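Nothing in this text is a laboratory measurement; each read-out follows from the coordinates by a stated rule. Since we're looking at a predicted model, the values are computed, not measured. Cβ atoms are built from the backbone, for glycine too; each structure is taken alone.
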Structure I
Amino acid sequence: MTEEELKEKVIMAIKSVYDPEIPVDIYELGLIYDIKIFPVNNVYVLMTLTSPSCPSAGTIPGEAEQKIREIEGVSDVSVELTFEPPYSQEMMSEVAKLELGFM
C-alpha cells in the first residue's frame, strides 16, 4: 500500500468519527489539521476540538485513534490535540456547512 493509499484510508477512518453534539464527521467539521504518514506506516494526526471545554474532548481523539489502528497495515498511531490555531466555523467543509444549514 502506498503512502497516498494509506492516507486515503486514514481519512475514511476519521470520517467515521462524529462529534456527539453535531451530526457531521470530524474531518468535514475541519477538526483535522494535519495527517502525516511516517516510514513503516506510522500515522500522525494533529487535530483540534470545537472548543477546549468540549464535553467529548476525552473521547473524540481516542475514537479517531482507534479507528485508524483498525486499518490493516498501520504500525502505530499518534493523535495530538492542539488549540492553535483556535477552531472556527470557517474551517468546516462546504459539506458540513450545508449539513448544518450555514449555506
Structure II
Amino acid sequence: MVALGFGKFARADRIFALERIIGEERGDGRRTRVWIDGVADPLIASRTEVTILRHMGQDSAIAGPDLDEALDLAARLAAAAEAGRVDLSDLGRRARHLLASTTESA
C-alpha cells in the first residue's frame, strides 16, 4: 500500500500513472494526480510524485540532484535570456560544476 496523503491509499501494483500538478491548480494538498487501475478518474494526492515513487520502490526512476540542477540551470538561463540579461560568468561556473559532478575521472 502506498500512502497518498489525507488518509488515501492505493496498492502500488495498481498505480499506472502519476502526473505532477503545476500552476494555480497546485496547493492546499494538491500535488499529484494518481491514476489507479479500475478507478475512472485520477485521485488527487497531497504527496509529490517523487515521494509516491519512492514508496513504490522506484528509486531508480527518480531524477537525481544532477538532473534537477541541470533543469534549474536551463530554466534560469531561459528566464535571463528573455529578460535580456544573462550572467555568463555564473552560467559558466554552474555549468563547469555540473559537468564535473557528472563526469567520471579517468
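If helix-only ellipticity at 222 nm (-39500 (n - 2.57) for each DSSP H run of 4 or more, over all residues; to 500) computes to -8000, which of I, II did it come from?
Values: I: -8000; II: -12500.
Traced to structure I.
Out of I, II, which structure matches 15, 49, 30, 6, 0 when P(r) over Cα pairs in 10 Å bins from 0, in percent is calculated? Let's see the in-between values first.
Working: I: 15, 49, 30, 6, 0; II: 13, 32, 24, 21, 9, 0.
So the calculation was done on I.
Have a look at I, II and say which one yields 2.1 for distance in nm of label points 7 Å out along Cα→Cβ at positions 37 and 69, as calculated.
On the way: I: 2.1; II: 3.9.
Computing distance in nm of label points 7 Å out along Cα→Cβ at positions 37 and 69 on every structure in I, II gives 2.1 only for I.
Out of I, II, which has the highest value for relative contact order in percent (Cα under 8 Å, 6 or more apart)?
Top value of relative contact order in percent (Cα under 8 Å, 6 or more apart), among I, II, belongs to structure I.
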